[in-house]
Structure P
């Protein structure tokens, strides 16, 4: 790969042919055209021609040819010093590209729709991935459900965690979540094993705006009921729990979106159940980067 990088550089910057730069650098050390040619693995005429062409291009003399050993002029020393840096940078570039090709470095951006993914599903997977590939940078960005799909389509993110994802995406199933009803612990409903739509009738209802609203509406509709008129529309989980605990209403949320300690609130399964699949998804086809493809392959092994 290093050789290909050098060749690409020579094509991109023909005014500074790499052969001439390397020849001047080596000539400074050997003081001999013959030894320089042997070191570079080319003929002596090729060394002389490369340096001569560069001198003609800039109208400057880089080599004192009448001295023994051969030395560089001040202009030649300047070119040789830049040659050191250029070749060092090209070597570093070749190494970094090789590491990218083998998936040892790079970055992956993961989109999450909130607490269900960020606190329950992703930490263990990311911990294992980072342990296996410590030089790959992983970042998480949280979006609303609609924004999350748009960010994926626009390739702002590499992969995303979606609930009940559409078939147009490649997907890996991470787990299954369910909707639960939230009631105060001193409410008569708290003693029930499950809640059906009629249990929410005639009570103030707190509608979660954190992403589960379509699934909540579908659950009521599938059971022949309409969504109770929301008394409150709240985005933050902690606010919903505080309001339920204070007796200001009941609510429905995804179980994984809840903290492990919900205080004086009971989270009760719904009847019939309202499950949702949580999956890691990406756009079909080639990954945006080698690191993103590596992460997907790792997730496949972990979830397979």
Structure Q
């Protein structure tokens, strides 16, 4: 039976308030970000040290622990069950793991340590493709095949234009949200640089155009849904505290604009994330505290919902089947 290993690759966050764990996470984060942001090594090191100290104090004071890695492991466990049921009818055995860009187990280590699988599938657990998400996975896949002498892993990404994900998002918001003529909805993305070098080398981009396209399509999808009763639906961004020109408006700016227009209730859905973590739970809440809107409600991310796991399973099975057909055609030609 053919063995297929599926790696759900999320960013990864420190799971405790330990300085060492937070330093490691931030060091890897800044190293990857340096592909699109000019960050000299001394700056990356200093930012990692200061950020780790800040996280240690904040997490300890608020008794906070990021759930992102735990959620990703739960997603992988549920996915393996789904794929196992489907694979038995096709002579395939699936195993699913959680792996991360910035925390152990690192995706590159997981690839090297698995010598038993016939095929690897790397799933980008980010809705928007960029150099530091799916771009990095594609580079790792090419390197794995080139230097390891193995079959090149498949990469599943492109969720930013997946109509099935849009339908899932709409169902999720209308299930958890408080639709009503007195409520506004903010669709929240991880911010990115505005000076996107996507016209340059293909692998070096921040994902700005894909983010903008996804945001526009979501706005159109919500506006055209008969269940929609929101007074306003707008986009907002959580931007890192580093230099450069970033996407606008920020969360606090967007809510202040709504407040000035007389909106008293706001729902926030973090559509730019597949799992809740420090950005969606701490940073977004911190931004909303700066605002005057009295009633702000944070909807959960899609996390380990059954419909999301079904979507992942469908995308993975499709990619594996298409790859099998291509391999067969190549063999016959």
Structure R
């Protein structure tokens, strides 16, 4: 798309026809690519490209042609719609004017693609746990200024602790915010649920920044939110009659899927910590069966037995 826009700009700005060789030089591409782009402009955008007797190209100025806005991919359109929805919900007295300008800009981009009525599209957040606004802004400030943070943190088990951390980045995962940071108390990378941070103060010391490549590997290889070296490989059999949507579901970027027949599929997923993977497997009920490793299969079995005990007792 970039070369197409460049070609359009060149032809729009020219007062005289241009040769293919000149276009090759300005676009930094081959002769075949120049011809393809010219053909694309003429065929897909009805650009009024003409040739003179010397086979040089130019725009018919009387046609008043303008190249339409950039065509989004489905992912880009979804991203803009989500951004507009989030910003609409964020508007308050302090940020109403700047946010309104951003929303208008996004709406203009969407309108170029024919998406003019955003009210027809809904985003329904579920199981949202909101952090305290003041704490969120404090952590965002520390992150941008590369400063350490003094945290008062409460674990999900109700244990309180004070931590000095170096923020690495914020993650928005499954409708909730998390802080990825180097914990100086534990001397390692730790994950903090933002809604469980009770106090946050920007420290005067400069934050320690972990090696970017190591940080990327730490979070990229394992399953879900629980980072670490993915030493385990789960193998899960899915009954597609009971859960057909799983056939199109991406569990992990490195997953391997094989189909025995149209009724079942086997998914292989690398993981480090089993908690989130177990939760996702259990959500599928009898449609999912863990085949390996034995430890994970046993953990699922134990969880199901505990659940069964609850239902065997009178409420």
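Where a number appears in this text, it was derived from the coordinates with a stated rule and is not lab data. No experiment lies behind these values; they were computed from the predicted model shown.
Given a value of 1.68 for Cα Rg over 2.2 N^0.38 Å, point me to the structure among P, Q, R it was derived from. Value 1.68 for Cα Rg over 2.2 N^0.38 Å corresponds to P out of P, Q, R. Computing volume of the Cα convex hull per residue in Å³, for residues 50-185 alone across structures P, Q, R gives 187 for structure Q.
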